[in-house]
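So, here come the structures, one by one.
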Structure I
Amino acid sequence: MPVQDEVIRDGESVVLLDRQVIRLSAIGTTLLELTGDWRELEELTVDLTDRFGQPPAGFDATAMTEAALQALHGQGLVELG
């Protein structure tokens, strides 16, 4: 289901999806923007680390990207293949 409306401020956003308002962090907002077209997880991870830097020591950027995508998917904001 497509986002019906989106307001972005300071990198974060709120989106309207099927009469539900969802607040997204800067990373969620960026992922939503980047997933307009089909993209591989590795490509999304590179794009996020380019914009936000590497995660702290002990955290895996790819796993964190996948978790963020799963959260967006759970809200109905992205489709996963």
Structure II
Amino acid sequence: MTTRVLKPNRAELAATLASALLFFYAFPPFTLVGPAFVCLVPLAVAIARAADRGDPAWTGIRLGAWFGIFAYGAAIYWI
């Protein structure tokens, strides 16, 4: 029997946070252009590595959800 774990491991967490930080830097007050084009690369690499390991599709969904929580949580800090 397998158990589903919602929290990412350290490598997945690092990739997700890196993507979220790059996403955050693409919005005001920073408004940098470069991060907007590469912000999803660390997340895509983490998902590709999970697929290469044979992890289920749930892993990609989970990492995308964590990215959304981190990225939009940081981007809408002013609310």
Structure III
Amino acid sequence: MIAARQVWGIIQGHVPRRQWVSSEDIYAIVELHGELDDEDREPRSPGSITPRWKTLVRTVLTNRVKKGRIQSRKRHLQS
């Protein structure tokens, strides 16, 4: 099972710096470079379709935003 430290290492090593990168692009990079096992690919909870590893990526990113290590571009809904 991939760990948060490994996810952050992949992000640091493979995500371009000083430019906005979408969550989907980050997921693709982690999936490509991470050693994901069957447990990582299981749904994060019963009834969910989101795999555990994607939840971990979001958690890692959220924690780094809170610590000021990365910036997040908030999405705004327009009416």
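Calculated for structures I, II, III, relative contact order in percent (Cα under 8 Å, 6 or more apart) is largest in II. With distance in nm of label points 7 Å out along Cα→Cβ at positions 25 and 41 derived from the coordinates and found to be 1.1, which of I, II, III does the value describe? Label of the originating structure: II.
Quick check: -13500 is what I get for helix-only ellipticity at 222 nm (-39500 (n - 2.57) for each DSSP H run of 4 or more, over all residues; to 500), calculated from one of I, II, III. Which structure matches? Structure I accounts for this read-out. In this comparison of I, II, III, the computed figure 0.99 for Rg/Rh (Cα atoms, Kirkwood Rh) is attributed to III.
No lab work stands behind these numbers, since they all come straight from the coordinates. Predicted, not measured: the structure shown is a model, and the values here were computed from it. Cβ atoms are built from the backbone, for glycine too; each structure is taken alone.
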